[in-house]
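Derivation of every value follows stated rules applied to the coordinates shown; laboratory data play no part. What you see is a predicted model; the values in this text were computed from it and never measured. Cβ atoms are built from the backbone, for glycine too; each structure is taken alone.
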Structure 1
Amino acid sequence: MLRIEQSEPVPGLVVLKLSGRVMLGNESAAIPDVVLSLLKQGKKTFICDLSGVTHIDSTGIGRFIASLNHVFRERGRLLMAGAEGQVREGFKVTRLDTVFEFHPSLEEAMKAVH
């Protein structure tokens, strides 16, 4: 089960807090859809808080690639926060840790935005 909670702690900055498993299936398909919807509302800066994600597979990583592509097209910014263990390793193995901007915590990512 995947949960996606969104908040806007400061105007223009959207935090997507994910918890559970980001894997093949309809639940993770919502990730790029949510990002695209928010972009259409004029939001440009996103932090994906992955501290609550317990597992990710290649399809899950693909959902973030799709999200990043949407954000880049709109000249926005997407940061990743709190990825640890198998989740962080999934991005390292695919060398996508050089494509995405990772921060150890949500707080650190928020500091990087401002």
Structure 2
Amino acid sequence: MNTSQRFSAFIAYLLPVIGWVYVLLFQRKNPFAVFHLRQAIGLFLFLIVVFAGWVVVGWVLAWIPFMLIFSVALFTLVISAFIFGLATWVIGMSNALRGRMVLLPLFGKVANGMDRK
């Protein structure tokens, strides 16, 4: 595995949208970079879904008397998910720089479409 392949995979994590476009346009035939691109997009979508889910649940709970406090308490789950996301992001970048194709925990199989039969 050469340095340019590892750097391309690393860019997919480091610069979310710009790195994704770079890999899609210039490194499309590099399976290592595409693998990490899918992992990076999966991580990004996971974090967006967690935050959007909290917003929707919080909005619904805000209409119920005294449940706004519960909605604010649920934000601790969002913070936990973002801490998990930060750790996963570092793991993904480390794997990319080391030249390893290791699935990220929790959503790695889904991100690469390996859950299909």
Structure 3
Amino acid sequence: MAIVHIRVGNREYDVACDDGQEDHLRLLADEVDERVRSLMFSMGATVADNLTLLMAALTIVDELIESKKEIRVLGVETSRIAQQLEAQKQHSRVAEMEDAMANTLEEIAARIEKIAERIEIQ
């Protein structure tokens, strides 16, 4: 287990993480720090307190929930489009089969006419 030294809102923390996850933890801490600093600026604070950290967490979770909603909507839309494409493929296959059957019937009709002509000649 690794220990990563991070800084959030002018405060320093040592946080444990799985080996190999250090860079990812730093990236997450940087994102939180950016949010906290933005809130501190808007509140005129010089040090992040519990309220600032709470507000940062709430804004991040709000974005997460909105993103999950968007993902669900996009999933439904993707499914609908996939169904439409499948229906179009089926329609296209039916049209191709109808064309092939029409061509076959035309060929059969032409053969029957030739046979009929031969029978008439005899």
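Each of 1, 2, 3 could give relative contact order in percent (Cα under 8 Å, 6 or more apart), but the derived value 15 comes from 3. Mean count of other Cβ atoms within 10 Å over residues 10-17 was computed and gave 11.6; which structure, 1, 2, 3, did it come from? Value 11.6 for mean count of other Cβ atoms within 10 Å over residues 10-17 corresponds to 3 out of 1, 2, 3. Each of 1, 2, 3 could give distance in nm of label points 7 Å out along Cα→Cβ at positions 26 and 58, but the derived value 3.8 comes from 2.
Match the computed value 5.0 of distance in nm of label points 7 Å out along Cα→Cβ at positions 42 and 90 to one of the structures 1, 2, 3, and report its label. Clearly, the read-out refers to 3. Among candidates 1, 2, 3, the computation of helix-only ellipticity at 222 nm (-39500 (n - 2.57) for each DSSP H run of 4 or more, over all residues; to 500) that gave -13000 used structure 1. With FRET efficiency 1/(1 + (r/R0)^6) of positions 2 and 66 (r between Cβ atoms, R0 = 35 Å, to 0.05) coming out at 1.00, pick the structure among 1, 2, 3 it was computed from. Derived from the structure labelled 1.
Source structure of the calculated read-out (log10 I(q)/I(0) by the Debye sum over Cα atoms at q = 0.10, 0.15, 0.16 Å⁻¹, -0.37, -0.68, -0.74) within 1, 2, 3: 2.
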